[in-house]
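Alright, structures below, take your time with them.
A short reminder: the numbers here are calculations on the coordinates, not readings from a lab. None of the values given here were measured: they were computed from a predicted structure. Cβ atoms are built from the backbone, for glycine too; each structure is taken alone.
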Structure P
Amino acid sequence: MTGATGVLAGRICLVTGASRGIGRAIALRYAREGADLILTARTVGALEELDDEDVWWRPNEASNSIGNLLLHLRGNVGQWIVGGVGRREFERHRQREFDERTHLPRRDLLARLKATLAEADEVIASLDAESLLTRRQIQGYHGTVLQSEDGGESLS
């Protein structure tokens with residue numbers, strides 16, 4: 001619970017299509033009512049339609065903005081695929097992904113994410129069957145590229 005007030009305070013709501021139209025209106029209303037939101041959109045184009053204010057908006061200080069989640073997505077892809085699977089250098093500062101409040105421009109966020117996704121695509125395209133079955137340690141988890149394990153519990 002985030003300490004928010006309203007009829008939806010303490011509730012977690014998933015809103016699909018949250019970047020425009022009815023989905024966006026529902027997301028904004030639920031946020032005003034104190035809900036913790038999980039928002040989805042289907043395309044990068046939907047993100048490109050948002051302005052910087054929308055990308056960094058949050059219903060309360062305890063919630064993450066779209067901008068924070070974009071930074072976090074980039075960090076996860078970079079750490080797991082680029083660094084872990086591809087064994088390439090990738091520096092990550094996970095907590096900064098959530099602490100960011102300077103409102104980096106939306107275009108910069110998307111450019112960084114696209115560059116990391118392109119590098120991840122290169123890594124994945126370079127894999128052969130043997131490398132998919134090679135055991136590795138990625139972010140403290142042990143397993144093959146297809147399956148990471150922690151204490152025997154599969155995370156794939």
Structure Q
Amino acid sequence: MSTSSSKDQFDASVVILRRRLCWSYSDMFYKNKIVTGGGRRASMTNKNADKLLSDKLNLGEKILYDRFNESWWNQPETKDPEFWKEVQHFKKINREVAGSCNRRSTFTIPASLYHEELTMTKEACSLMTMSPIPMYVSTARYAIGKDYVSW
């Protein structure tokens with residue numbers, strides 16, 4: 001199995017991984033986090049991206065990006081209109097889950113064409129909202145067979 005994922009198409013990449021790895025929808029939810037230090041950051045507009053990937057400024061990065069982008073769009077899922085409907089559905093419920101995890105401890109997501117009814121627990125929400133270092137420790141403990149540790 002070959003797959004690629006793209007930050008430009010992150011949600012679509014997650015849906016592809018779900019389909020290929022038989023993930024549950026509850027395995028896919030995430031909450032955006034800012035992991036860089038404080039301070040002002042320039043936004044990445046299409047114009048800025050084009051500048052960074054210009055032949056004059058950064059030819060190697062442009063070649064790598066173009067090739068990777070091409071391989072992403074050549075995945076069979078990207079050609080299926082039903083796939084893009086599922087991506088839109090995932091984006092919608094992921095936003096709802098991220099917002100609800102901040103307000104409630106346990107809640108239910110109704111079944112849809114793409115998933116069965118899902119129950120989001122306090123533990124699942126805490127994983128989504130956990131800061132990066134404790135998340136790494138928790139993931140490592142899980143990987144070596146230790147129980148989930150609440151922070």
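Among the shown structures P, Q, from which was the value 1.8 of distance in nm of label points 7 Å out along Cα→Cβ at positions 19 and 51 calculated? Can you show the working numbers first?
Values: P: 1.8; Q: 3.7.
It traces back to P.
To which of P, Q does the computed value -11500 (helix-only ellipticity at 222 nm (-39500 (n - 2.57) for each DSSP H run of 4 or more, over all residues; to 500)) belong?
On the way: P: -11500; Q: -17000.
Here the read-out was taken from P.
Out of P, Q, choose the structure whose coordinates give Cα extents along the principal axes in Å, for residues 75-130 alone equal to 43, 22, 13 when calculated.
Details: P: 43, 22, 13; Q: 38, 22, 14.
Of the options listed, only P reproduces it.
If you rank structures P, Q by mean count of other Cβ atoms within 10 Å over residues 123-130, which sits at the top with the largest value? Mind showing how you got there, number by number?
Numbers: P: 10.4; Q: 16.4.
Of structures P, Q, the maximum of mean count of other Cβ atoms within 10 Å over residues 123-130 occurs in Q.
Looking at relative contact order in percent (Cα under 8 Å, 6 or more apart), point out which structure of P, Q has the largest value.
Values: P: 16; Q: 23.
Looking at the calculated values, the largest one is Q.
Looking at structures P, Q, which one was distance in nm of label points 7 Å out along Cα→Cβ at positions 99 and 115 calculated from, given that it came out as 1.6? Intermediate results must be reported in sequence, preceding the final value.
Working: P: 2.2; Q: 1.6.
The structure behind it is Q.
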